[in-house]
Structure 1
Amino acid sequence: MDRRRRLTGLRGEMEARGIDLVIYGHCPNFQYLTGSHADWREAPDHQPEGDLLLVPREGAPLLLESGEYSSIEFPQGQALRFEAYANHFRSFAATMQGKITRVGAGAYLPAKALLAAITAFPGAEFVEAAGLLDAIRAIKEPEEIERLRAVARLTDEVLMDVARGIREGVSQRDLMLEIEHQGRRRGAQHVSFNPWACFVRSGSTAGDILTDYPVDAGLSGNVAITFDVGFVLDGYCSDWGRSLYWGKPPAHVAAAHAALRQAVVDTVAGMADGAMRADEVYPAIERHLDGAGFGDRMRARLGVGKVMGHQIGTEVHENPWLRPGSSEVLREGKVLCIEPKLWMPGEYYLRLEEMVLIGKHGGEFLTNFDRELFAL
């Protein structure tokens, strides 16, 4: 992966925002810039002290390493074993000769590191820097796309095995535990969020809540089963959603699922490089569902927020979000999660979430679980 391009891009953003220095500890941007296997998803108390990256707008970066993880392809600058934050910050400040007046602090930065930086750069303004690399990270490099393909494929395979194993009497909790177990058996290092399985029984009295089906109650009767699942493989995330139906789906439920599927397929086909903005995805799917008579069912679930999805990569939720006000143009190389939902209280909750690569001439599905599979 092109670490040098990433570092150059970061410095361009620093120049545009008047930031003289950024400091990253274990976080997505640390992974992105260094190639380190530092696992920022773990609890903070599990992280070793000492993994820090200091990038000045001008001059050589400084990489402090705990020795717990390997770093690869870091393009330039000095790499040191961690001893004490304060000593390294003082030495680094001396080389900057008073040029640091505005410092960007990354997400998850340890308090000790932040205090050492404040002491080393007295009078400097500190600003949040977690989003500095968003625009650069948005366009995925070929190796990143292959990793996203791999984790999408793993997710498809896990959920197909889980779907084939659904039997009467299985509970929502059973399915959620089985999903994580199957994913880790296949090599996933993490889940990108806790797996979710939801039962909505036809004719229930759930009212204005999504479901009143107890999480440990066994599957029986006519039930819409909806999943929301994500794994982490080689540092990249999946985010996947599908609905299945236990029993014979009523005609109106089957029609709703078919309309949802077709709305997504048709919309993705038109997602060519530069052809759509992030805030145009919701209206595009809404038009399809209105035409099929199910637009109100989508609006019932998504409400005024109209959030249709997000980008994905090293983090499961990356910018841009597909919602009103997101004017970013969808460019070749972006990987998006498109997630419309239909809800008829007491009858069904249907979800279809796809990982989609924006291509030159249209979108490409990275998730390819059988979209026509519905009735079990």
Structure 2
Amino acid sequence: MLFAYPVVATQENWLHDCLVESVKTVHGLVDAGKRLPAWPNILPQEHREKLANRTGLRDRLRAYARAVKSLSGVERDAVLSALGSQNRIADLLSRQCDCPRLAELPEPIREPAKALFTYGFELLTPLQLRQQQYDAVCHGIPCRVCPFCGCENLDAPGAPQEDLDHYLPRSLYPFAAANLRNLAPMGGRCNAAYKKTQDPLRRDTGERRLALDPYGQSVISVSLDNSVVDEVTAGPAIANWVIDLQPGGEAVDTWDAVFHVKERWKRDVLDEATFHQWLGDFRNYCISAALQIAGDADVVAAVQRYEEYLRGCGFRDRAFLKAAVFRFLVRRCAQGCERLLPILRDLARTPVQAVAVPIEG
């Protein structure tokens, strides 16, 4: 991720905590051979009044209790352990622990567990917990863009809700379905076209892997410094954009594999038409700043100054990628690139009346 969400956005997690405590109470009563109390007394006392009219929750808790009764003591212990381990989100993503998936739990408990915690997720909207989380996210991020791709804008609080992704899919980890720590707002394409129900904890082979934490501390930067300039043939000046994510590592590789960020940036942003437009933006910058260009050193200085301006724009309007492009141009021009220097020299010296941007040598 390009930046993380503030963990404070997950603090109103009382509904999830209520479900967990209620499930633990169910297990304790079944182990003791006791009946469930009248509704809503199975719930923690502080939440009974506000959830008393949620009969769907009552019915699903009762169905879950019936399933628990059908299990052996060893199976009940395994389910209770899964309840805890599936919600150790940070430890799971950093591979400090592991947890079973739904298919590895005893068969009678699978659908009741999934139904109960999915219903809890659905309650987040009418209880305003989903909106509170989104408000806190939007007030705590540097720019209202999707941090998984940096390209999709996130709507303002109060607009129709953005996709709320189950980072650990609820189809695999149902006990985390209503846990705000496992719920990450993201752009529609990131969610529906790329993430889908992919498991960040495991490769397709089932092998465990590290993954970035949406509410962690990781901040990733982009480098294009290894991109290739075509010094010989006419046509596009950049023969190949090479995208490096820094710092690298397995967790960053997982992010790229799940969201296809390099592929999308190269195809949808670093295309020739966009590069043409960005060179035009540089020309306009030079004109508006009334830069005095006397030689190649001034050209390099102008490109560097523009890159510094873009870097200051942060994640607005894909400025992080645009800045990476101009950092690359600074580096290559400082090395005396015979293909790029004449292009940038002409742009920096273009009068106000000029409209064409010569991107081919």
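Computed from the coordinates by the stated procedures, all read-outs in this text should not be read as laboratory data. Keep in mind that what you see is a predicted model, and the values were worked out from it rather than measured. Cβ atoms are built from the backbone, for glycine too; each structure is taken alone.
Some notes on this structure:
- For semi-axes √(5λ) of the Cα gyration tensor in Å computed as 43, 23, 17, the structure of 1, 2 it came from: 1
- Of the structures 1, 2, the one that -13500 was derived from, the read-out being helix-only ellipticity at 222 nm (-39500 (n - 2.57) for each DSSP H run of 4 or more, over all residues; to 500): 2
- Origin of the derived value 0.10 (FRET efficiency 1/(1 + (r/R0)^6) of positions 101 and 245 (r between Cβ atoms, R0 = 41 Å, to 0.05); candidates 1, 2): 1
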